[in-house]
Structure 1
Amino acid sequence: MTKILLKNGTVINRGKKEVKDILIEDKWIQEMGNGISSKNCEIIDVSGKWIIPGIIDDQVHFREPGLIHKADIGSESRAALLGGVTSFMEMPNTKPAAITNEELEKKYDRASESSPCNYSFFIGATNDNIEEILRADPREICGIKAFMGSSTGDLLVDDNDALDTLFKRAHMLIATHCEDEQTIVRNNSLFIKKFGKSLTAHHHPLIRNTEGCYKSSSFAVSLAKEHNTRLHILHISTEKELDLFRNDIPLNEKRITAEVCVHHLYFNDKDYDVLGNRLKCNPAVKTQKDQDALFKALLDDRLDIIATDHAPHTLEEKSQDYIHSPSGLPLVQHSLLIMMDFYQRGRISMEEIVRKMCHAPADMFDIDKRGYLDEGFYADIIVVDPEAKNIITKENIAFKCGWSPLEGKIFTGAIDHVFVNGIQKVKNQTIVNDTSGMRLTFNR
């Protein structure tokens, strides 16, 4: 049985910073305190460093099956691991789409062979697969994903009767992508007519605008209130949508929750000048006013968790003209560094970062024994060097697509060590063990 003792680290957990030792035994956090006995242990001195729970990212696109020229579960979970992500929840818009329990289990089988992180997968909703969804065990999958806006193939729920049935009968959390399809189609047609081949990424937040986001998200909220559905709205991008969410009750009492993604906090529409299509994503990165409002709502608990919506495409795909360039950008390796940059600027505390990236996702999805540094919990642990300088270069990007919108950026902070289920997977910023993680289970 493996025993590892982390000595003298600053533990950031449950809103506190305390210097403690952590004893890891087998998969578990066995003991926490000061002066823990070091007999028969591998000792790692982490003096001057932070110990935080593993990050749980509730929204990633790892592209397997069917799109593995740009990403796969193995490549992207390793990138996630280097960024301190120990658990992820992956979306169903692959080829074929994960809209049946059979296809869903195939993804679990792939992850069990290739993902060093812990994993779960959403089942996708369509206009006519509610009976298939109801067959899924809510203790074994993270939730239902409903695209209430432009998507590909069958993964667009645009029939109001189908949506009403889904919200009425859903037996677990529904996570929604909210952009109104009719608004987007209308705007797209108008902009193509006006600008033709002159369209650029600068037009993207005008085509996929505030009106389209709010119309869809407000409709989702109204359905959830009508049927008392457990609703989670992904990647909120506008100031206007923030009035839909509450901060006057604790997270565990909320039936409607919301996520913000790191790129909507870090970038605004001025960044299209440099990044162009590399910043093109759905929903679009919008104005600085929206950006500032999102950060305020993150701090006052209208926005409940931080995620990435990691969605890689090749540079060749991104280099096409605006109309043909796909939406999405790779971020899962650098989400903690982005948030630590805000910490360094005095905009958010590390306690809040841990709450929004570790504690809250575990609570929202009722994940079993993860998200906290507590005795008796799985030992999903990150050790962070808060002083190290970190430059994002092509050489240290682990994404299969080989690029990042953050290239050339210098961050303060580095993820030195990562433990998943008690196994050290990263040592000195290098993967040293890529054995498989575990399937997440849920207390529902």
Structure 2
Amino acid sequence: MSKPGLATRIAAAILLTRVIDDHRSLDGLLDTRHGPSQYRALSDADKSLARAIVTVSLRRRGEIELALNKVLDRKPPKNARQLIHTLHVAAAQILFLDVPDSAAVDLAVTALRNDKRSTRFAGLANAVLRRMSREKSEIFGDKSHNDIALLNMSPWLAKRVRKDYGRERMAAIASQHMLEPVIDLTVRSDPQKWAQELGGLHLFGNSVRVQREGKIESWPGFDEGAWWVQDAAASLPVHLFGDVSGKAALDLCSAPGGKTAQLAAGGATVTALEASQPRLERLNSNLQRLQLSATCIHADLMEWQPDHLFDLVLLDAPCSSTGTIRRHPDVQWNKSPDAIEALAILQREMVERAALFVKPGGMLIFSNCSLDRAEGENVVAEVLATHTELQPLPIDPAECFGMSEFINRQGTVRTLPSHLQFSAAEDTESTELVDQSMTGLDGFFCARFIRSMQT
């Protein structure tokens, strides 16, 4: 009979392998319909544990590699992938999770013994992990918090972030990546009321930050569609349209639907375009819960032809998602500089295509959740250099709730994970410092254009 917990650790190692070696998205792997069979076979509780192990393994990967290097006399063969990922899974438990060290060691050794390709490494793993357990209080020595945070940023990402933002900001971003993010909601109205009702914090606009136990579906307001999950930074693009009431709005790449919901709740007549049928189904489901309506179309924007032009067009373009590493720590390990350059080319093409759907005098907003200037400021500069029908409409800090740090010299929005390092919100009476886990923001980019009246 299999040891209790063994299947969970094996599934965690498989998930980690798929992310690191196969460059797969962790969210996709956790899909209970299409994920690895070893993960799908687990109970809900064991799925949660496997997910937690893998998330920590990715979030603290640099520290884990440093720890393993200190307790290994020599590096294992590069092709011993099962050994390497099993060691990472066990180290995550020993160093960072509330799991008995003896269980983490025993289950890792058993998993290797049960694998014909890796059984010869079982003794090595036993010795290495027991040594880690004994010496874990000394492994990181006197390294500062910033040093530890930077250890956990992948080398390729650190190089690009430092080039774009400098070492000090890079360290602040890396520090934020180490924190488990809380949940942001966009409420339809009365954010102060919902902040109080949910025990959260009103950030700005209609964004409320919540740190709360239990399934989201059980929270007050869910069934009646009073709010939806949306990072506060992701709520900014629609806000920058101003009053959308009565306007014809087109939301391109619209799923899962947070921005579509914002537009519909604001009184716009919304057309939502989405290339993925499963994601479109999720969008429809979300709109149904929220009791909001939009015309939802399954189509690729690069091929779709509308029968009329729109007052407002929103393109939240596919990107590297490096701004979401707080929530998706796999991103910095399954993406690459080559992927960013390819995505930047695609984004420019999509902006050019989206501009064709805007009425003369209408507004186009381009946004994405990348930290990389190649996917933001550089795309805007290239578009403006070649498309005279598009004029930039610079964004004023007053349009971002007075958050001047959100606005760059280009007049576009650039939020960083290190933003929102605040005390209690200005519109509350509390003078207590907000818990550090309530700080931070997704990295987000947003640019606004007006289409010339010239046809």
Self-check item: log10 I(q)/I(0) by the Debye sum over Cα atoms at q = 0.13, 0.14 Å⁻¹, for residues 182-277 alone from the coordinates reads -0.57, -0.65; which among 1, 2
Solution: 1
Exercise. State the single structure among 1, 2 that was used to calculate Rg and Dmax of the Cα atoms in Å, giving 21.0, 74.
Key: 1
Quiz prompt | At a computed 0.95 (FRET efficiency 1/(1 + (r/R0)^6) of positions 158 and 190 (r between Cβ atoms, R0 = 35 Å, to 0.05)), which of 1, 2 | solution = 1
Quiz prompt | Label whose coordinates, when Rg and Dmax of the Cα atoms in Å, for residues 222-301 alone is calculated, return 14.1, 45 (choices 1, 2) | solution = 1
Quiz item: Between structures 1, 2, where is distance in nm of label points 7 Å out along Cα→Cβ at positions 46 and 350 highest?
Solution: 2
Quiz prompt | Structures 1, 2, by percent of Cα pairs over 28 Å apart, for residues 94-261 alone: label with the highest value | solution = 2
Quiz item: So distance in nm of label points 7 Å out along Cα→Cβ at positions 318 and 358, computed for just one structure, reads 2.3; which one of 1, 2 is that?
Solution: 2
Exercise. Can you spot which of 1, 2 the value -7500 was calculated from, given it is helix-only ellipticity at 222 nm (-39500 (n - 2.57) for each DSSP H run of 4 or more, over all residues; to 500)?
Key: 1
Self-check item: Comparison of 1, 2 - label where relative contact order in percent (Cα under 8 Å, 6 or more apart) is highest
Solution: 1
Quiz item: Suppose you compute mean count of other Cβ atoms within 10 Å over residues 14-21 for every structure in 1, 2: which one lands on 14.5?
Solution: 1
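Every number in this text was worked out from the coordinates using simple rules, so none of it is lab data. Computed from a prediction, not measured in an experiment: that's the story for all the values here. Cβ atoms are built from the backbone, for glycine too; each structure is taken alone.
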